[in-house]
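A.B. asks: Multiple structures are listed underneath, in structure tokens.
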Structure I
């Protein structure tokens, strides 16, 4: 354990927290200002479009930013020359995805979103800016340059603390959209000017390596979003805008609370990548897996109980308009999903993905995505908006249990194989 959690780890974790608080904090700040400025019905429309653009962002990223972080850490240890080709070729991959998605959005967006399509167009620059800035984020994570990333985002975050209220309160939903697009545009430009170690040259080998892993992870992430976040698009399609407003307000609060656990995973990730690929220390990884599973299960349950008593009080004080006839129904389901996520976020990001086991997620999430879509079609007719939430909770629960079982089995098998090989070498 001393090789994983040490003084350097604590320092990296601090800077990663500062980075994420600055980035996600501003996004949350914009969200809260928008919630307080718009009516619940209009805020529901806002979140409906925001969920759609978020799904398009996932399609344009398609796991490239996460794969970039993995291969930057790997190339940094094994091949410095390859490292210089990562950023440019990763951005080329994202641009290719953006071109395809933009064409599809232009052809079919107006038909599906109807009178709300113009808001989707306003949001559209994010389908490149968010994945592009995430690629640089992945580079900084892979190189363990957490401090530099934190300095950039903190300075930008302070600037938007003052700009966001002006645009949102003056221009409403359009001002909120403009603020988010401006934030990510400046973040991308600052990252681009700050990172100098890259070559502007097409490299098919890099694209194949990153593309292969991003395909696996991207399918996993998109499948996960289909069964875990497609609920908002279903709610919007059936006209449950008020329920979307409450659901997304709760979801945003819970997402902020999950961030420290996700950050732990991101700081763990380069270390477990090194243990897995460099040292082949499968036994140490397996021991850490058992320990952290128990730790995060206990802490997640405790936080869930605490939130049950505190979150409704916070909502009633700051957002009284959202304490309505369906608040408690939505809150209980949201809290259960949050509790499940908080117990698994660190291991998923820090161990499963970092050790190259994203393929486990791909097959599992793909199956659950199809299952959730089918359940939603029937559940909404039987139970209304609650049917959609029940389906999401069911699929998330199955996902967590099944993924733990598969990853434990994979790591245990590798430990047994390594021990058998060691015994054979001793006999020789």
Structure II
């Protein structure tokens, strides 16, 4: 069934949302340069553990055609709900990091009973979508599961663009309680431009894919930065959107450099704007006060210093009047945090290791670049495996992350990790 809301299309397909066996999870991946064979290899690997999935997560790089992936998976698994989006460079799994010369694809399937799933996707072009269309997508996702927006999902999965992340979160929080679990990633290509999304049988070049999971079984999630605050902060006195021009009335670059105490002295903007990848280690952040008085940080990648010596482009929406913080990390802390995210998700869902079925993990592509894809990312994936042990999971490098701060609601961040774990 196809539904049209204004200038975008939502694809809705109604299937039985449960299967007949105890819950199992299976992952698969491939870097085969032949994309048809790559998807076949990933599916065959998944089928070693999962034969008849009721839900499939799929993540793929820019070299792949999202519509062909959707067509293949829907033809092969006619009773499965398919959710996915485009990711940066590659995927990771219990088997390591998988980055192919002609692209990479990874999947994670769930098979069993006790779950009902709804999936829908919509094409949203920048500055060409409305709140009504967001509400339509949310309603269509619930409808795809045979539910209404009055039914609260146990987990929301989201693949979004940078420009739709905040409007989608606002839309979700206007419908569901702030405690509703969310795991999300921003779809990008290898140039950090908006990426494809998949919802069941349809793929869109840009837009949003949503999946609502309804179950009484245990699900845990975590949304974590892993940086330490240095008690340095200021108010954005000029800026907005993705630009910070002044902090406390001073040029933003000057303040950031002073906070970092020489860390950015090698960045010379006298001859032009400079991309600053080193800022993944010592970035900016928003902070939220927790009930115990501690601060929870959502990191912001200040990735471009402008030639004027004043402005910075950041990878998260900011507003004048907001307080911005300086935080610090390290290569080792960004590697170790992946394991902490798993532990936090298990704690959140009250899941014991022996109860784990599997999960999905989104790790910021900027942070991955900071720890080095060839070495640090492999160590990062091993940290996940230490906690997950022999269970299946798939990970993707995303252009931004969405998740929950317990007691506060749903948020967007970058340079972060987020994960959902399903119990048996």
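Laboratory data are not the source of any read-out in this text; all were calculated from the coordinates shown. Nothing here was measured: the structure is a model prediction, and the numbers come from that model. Cβ atoms are built from the backbone, for glycine too; each structure is taken alone.
A.B. asks: If percent of Cα pairs over 20 Å apart, for residues 249-312 alone comes out at 31 when worked out from the coordinates, which of I, II was used?
C.D. replies: II
A.B. asks: Using FRET efficiency 1/(1 + (r/R0)^6) of positions 121 and 201 (r between Cβ atoms, R0 = 25 Å, to 0.05) as the calculated read-out, with 0.15 as its value, let me know the right label among I, II.
C.D. replies: Computing FRET efficiency 1/(1 + (r/R0)^6) of positions 121 and 201 (r between Cβ atoms, R0 = 25 Å, to 0.05) on every structure in I, II gives 0.15 only for I.
A.B. asks: Work out the source of -30000 here, i.e. which of I, II gives that when helix-only ellipticity at 222 nm (-39500 (n - 2.57) for each DSSP H run of 4 or more, over all residues; to 500) is computed.
C.D. replies: This figure was derived from I.
A.B. asks: To continue, here is another question. Who wins on FRET efficiency 1/(1 + (r/R0)^6) of positions 97 and 113 (r between Cβ atoms, R0 = 35 Å, to 0.05) among I, II, i.e. which is largest?
C.D. replies: I
A.B. asks: Now for a different question. Once distance in nm of label points 7 Å out along Cα→Cβ at positions 129 and 177 is calculated for all of I, II, which comes out largest?
C.D. replies: Greatest value across I, II: structure II.
A.B. asks: If you don't mind, there's one more thing I want to ask. With relative contact order in percent (Cα under 8 Å, 6 or more apart) computed per structure, which member of I, II shows the largest figure?
C.D. replies: By relative contact order in percent (Cα under 8 Å, 6 or more apart), the leading structure of I, II is I.
A.B. asks: Quick check: 4.6 is what I get for distance in nm of label points 7 Å out along Cα→Cβ at positions 137 and 265, calculated from one of I, II. Which structure matches?
C.D. replies: II
A.B. asks: Suppose Kirkwood radius over Cα pairs in Å works out to 22.6; of I, II, which structure was it derived from?
C.D. replies: I
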